[in-house]
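Undergrad: In structure tokens below, several structures.
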Structure 1
Amino acid sequence: MSHEGACFLVPGPVRMAQNCLDAMATPTITARGPEYRDVMARLNSGLRCAFNISPSKPEKKTGSWAGEDDYKVIAVSGSGTAAMEMVLANRFRPNDRILVPTNGKFGERVAQMISRFAIVKHLEYEWGRAFDLGEIEEQLARGNWEGMAICHNETSTGITQDAVEIAEMCGRHGVSLILDAITSVGGLPVHPAEWNVEAVVVGAQKCTAGPSGIAAIAVNQKFIDRCKAIRLQGDSNPNYYLDILPALKKGEDDQTPWTPAINLAMGWAAALENLKNEGLESRWSRCAMMANGVRNLFTDLGFELLADEYSRSDTVTAIMYPEGIDDSWRTRLNEEYQTQVIGAQDHLKGKMFRVGSMGETPLDEMVEGCKRMILCFNDMGCDLPNLEVDPYFV
């Protein structure tokens, strides 16, 4: 395996393929004509593949946003945070009680967001530590919970939550489950129907290798019915641009209620075609292979990984710096080795770096990037074992 040029191993935004870039360079079209309905149909069909729900035809006037299950997909002209806000603001009322366990920055953001629209019970766990499922079970058993929301894949700490167990508990206690899957859809196994998730959110620029600034949600019929009922009851949260009801009305016609991010949608549709061509499970496997190689390599080199061993993510690995090393290593890695990884956040800043293994990153780029990381650590005085990198990625 060989790779020339820069290595871009950041856990989003990821590098986009040439057909995605070319699609975004298409001359502007009207958002209300048949050409854009064609774009939306392709986008909707690709989204259904990424969300791992039943397929639809990439053709307008065929109900491209729906399939044989009861999920519908909605594109949102905004980041993943905007899509998450659309879900929360429409689904919950100010007096609803929502349980939110967290173990990283983005889960905490979910808790902060919900606090604007409902009453939050925030279970804060140490960054990188798996949820205490026993405590979550105890909380759910007390009743009176309208919903539970989790950040499925926490890129700030490199940990993936046990969605299977959490979904089972929510189902048993009759609690609605909302999934921030911004960095897992298209890169990790996500099973909305099997887990009976009411709403799932994805951001284009992560595992699906699309452009930043556009996102999508998949919602089931229970979610839709509840949003409509809340509106009729007159006790909904205020919203306008992120009002889901106009989006549902326009979706049937391969349309959006407001002016969409036209060229971003074109680019994302192309990126999702790449995902379809690779195969969803094949992409999951490639991401897992790269993450497993990174984990084993750096563990054997003597590094400590932040996340609990049996909860580590396959789309990002969080690695603690050895003693005497800080983010000056990342600067040198970028400037001298043309390789980019990302640092830590908040209280872990300067103590850790994160390696992304998502999107369309090829295996040879990951291998070459790891070789350059080792060279850079050695340049900065680390005495690392002399290991062959390639065998870790077979």
Structure 2
Amino acid sequence: MRIANRVSQIGKSAIHEMTRLSKEVDDVAFLSWAKPTSDTPEHIKEAAILAIRDGRVGGYSESSGLPQLREAIAEKLNRDNQVNAHAGQIIITVGAIEGLAASVMAVIDPGDEAILPTPTYSTHIRQVQMASGNPVLVPLIEEEGFRLDIPAIKRAITPKTRAIIFCTPSNPTGTVFPEQDLRQVAEIALERDLMVITDEAYEYFVFDDHKHFSIASIPEMSKNAISTYTFTKTYAMTGWRIGYLHAHEDMIPQITKVHIPFSICAPVVSQYAALTALQDPQDCITEFRNHYLSARNLMCERLDRLNHVFKYQKPGGSYLMFPKIMTDEGRDSTAFCKRLLQEARVSATPGIAFGPTGQNHLRLSFCVPHEMINKAFDRMETYFGHE
């Protein structure tokens, strides 16, 4: 078979591979997938049912999405993200993932470079590769809570650099990049005329004294920022595949050229559900955030009891954390996670999936019931023993 180089160079998804392997083991304690176990709130499901019954979902919407949904998103961006947005700057996408893919394709030519602070979500790296670009991986500063290394980002820029891509709060580390650091990234982007593409999927799930900051809220960045968001994490709608992006109105037609052959439009039934999610009371977000905060604290407590095996940075956001494996077995995170699955019946994601600096780590998800966390750590304490 003749396979394109941009595809053949990409390995299997470690996240989905661990999911596949986990299905071969009975009674697994599952901490490997960033998928909320909460169901979509009832009022959102009822809105979809009503739209189906009213005959509103059988055809395509505009490629950019339902006008009333884009208007509601613009209001949300102005209110919650301090981004000066209007409906003409928004495209409704098939989750944040399709918005990110379309944005990368619109910005990156073959041979161009994109800087990604790592560890980072593996799909971001692959999207650059799929555009025949070159991902330039700049390590985060782990001992400072996986902080952005601003001097290293500056050093990584070459004449081929076109974009800086990151997620905040971060997948997999849970880092919430502070405003002061993101303003420095903005200065770099403006000085070198680079595009900044952000994945802000976990924007509402920040803890302690951390605050989410959208780089597009900096007025000078209006032409240099493409920001992607999603309903899938905020409202536990992963299966609905619905997200959106915001960019300058001059950029929107260019991204739309990619969006249409990728998807034509986002699922219309999901758009109506998303409209209700935005317009109705937001109590469910508070409930989800409180659960994730409690689950994070529990996971930290359980990790403290395994400090001879793991060292961790407490995540300031998301529902993910990225402990470092302190034993020699951690040198190969994939083998470590496979042994953990087979011998302790605990499923985690190998850190190498998130870039070379992820080796010696594993990603754990705490978007699960407390019982699942305790079940997993009870098994790990038995497996590894107490210090």
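Undergrad: Comparing 1, 2, where is FRET efficiency 1/(1 + (r/R0)^6) of positions 320 and 360 (r between Cβ atoms, R0 = 25 Å, to 0.05) highest?
TA: Once FRET efficiency 1/(1 + (r/R0)^6) of positions 320 and 360 (r between Cβ atoms, R0 = 25 Å, to 0.05) is tallied for 1, 2, the winner is 2.
Undergrad: Taking distance in nm of label points 7 Å out along Cα→Cβ at positions 168 and 192 for each of 1, 2, which is largest?
TA: 1
Undergrad: With distance in nm of label points 7 Å out along Cα→Cβ at positions 64 and 248 derived from the coordinates and found to be 1.6, which of 1, 2 does the value describe?
TA: Going label by label, the one that fits is 2.
Undergrad: Mean count of other Cβ atoms within 10 Å over residues 288-295 was computed and gave 21.9; which structure, 1, 2, did it come from?
TA: Clearly, the read-out refers to 1.
Undergrad: Say we calculate mean count of other Cβ atoms within 10 Å over residues 232-239 for every structure; which of 1, 2 gives the highest result?
TA: 2
The numbers here are math on the coordinates, done by the rules we state, and not lab data. None of the values given here were measured: they were computed from a predicted structure. Cβ atoms are built from the backbone, for glycine too; each structure is taken alone.
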